[in-house]
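Read-outs throughout are calculated quantities, based only on the coordinates presented, and are distinct from any laboratory measurement. Here the structure is a predicted model, which means the values were calculated and not measured. Cβ atoms are built from the backbone, for glycine too; each structure is taken alone.
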Structure 1
Amino acid sequence: MLSGYFSDAGLFLVDTVLGLYILIVLLRLLFQLTGADFYNPISQFIVKASNPLLSRLRRVVPGLWGIDFASIALLIVLEGTRISVTALLVGRSPQLAGVLVLSIAELLKLAVYVMVFSIFIRALLSWISMGRSHSMLLLLFSFTEPLMARARRILPTTHGIDLSPIIVFIVLMLVLKLLVNPLRDFGRLIL
């Protein structure tokens, strides 16, 4: 009975510590891919927090075509570690292929949720005219604008109402339901 408490505490620590670091590295990758403001204080914190592991990994894994493959490799390793340790703590022995597929699926799910949450917050803040002077708002705007601009090309604003968040939400939810969820189910099957 006491070991159940320790395994629950271990699961909590693994999910919390690795989960937070995975989020930081993923945000760094997403900020780079979307061209978010690199000099924003929040971006600088994310860069400094993720640099210790990434600077070493970049010596081995180069970036190509503007994509930081070292970040992608680190994310897969961290998520794979989180999934493997979690499986071991609940008494399962994970298979490498299952861990790899499930890691990719979980990272894609997290990326979709980060984008959905960011666009939702941006849409809420657009209703409250606070201006764009706060560093978090500036980062949020520069992070979400590439997706919003593409959606605006499909559905232009009508009389001052921007419907682009709805288009982006629909596309992101379709990605989640048609790509990420089947990939997660397949990963769980072979785990």
Structure 2
Amino acid sequence: MDRRVDRGAATRQRLITVATELFADRGYEATSTEAILERAGASRGSLYHHFAGKDRLFEAVVEAVHRQVGQATVDAVTASGETEAHGLLKAAELAWIRLAGEPVVRRILLIDAPTVLGWRRWREIEEQAGLGMLKEVLRQAADAGRVPAELVDSFAHILLAAGNEMALVIALSDNVAAAQATAEAAVDEFLSRLLRPRK
């Protein structure tokens, strides 16, 4: 029984890994179920055992990529050594902006996910992935007198939306490096103004 469970988990992970590679390379529409099964060495029955269809497999891929992005963002914030709200938010936003230029993030999360999953489901995943971290840092900023406590939730949503918009600009740019550099400068200036000490 345990071996069957382990094999099932391994097959599910293999399908997600292969689908991630193909979706990032070809896009959702141009990736056939047959191509995923062939590269994964899996049967159609095993796919439908774990996922109701290609769209549900794609949703699992989006969730997995978001987890990876979340961990990479946490790692970047930790590595920055920042302790103040401005530095923490800047490290998090810059990590996201830099990740937006990576093919997997660019194609799967920013280009295909809103269309394939629908805006509402895409937003739910986005909020689960990043909103909590933003709220926590903004609460620290509020405690330090940098932002009004009653606006923490609203500011968190604004920052999430702004970060996603900048990521989309980068993802759709013909010059990713230049778009990232401009976005980084804009984020730094924006956060400096948002979190300056209140009089």
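Observations, loosely collected:
- Given 0.95 for FRET efficiency 1/(1 + (r/R0)^6) of positions 34 and 162 (r between Cβ atoms, R0 = 30 Å, to 0.05), calculated: source structure among 1, 2: 1
- With distance in nm of label points 7 Å out along Cα→Cβ at positions 58 and 122 derived as 2.6, matching label from 1, 2: 1
- Structures 1, 2 were shown, and mean count of other Cβ atoms within 10 Å over residues 26-33 at 14.4 was computed from 2.
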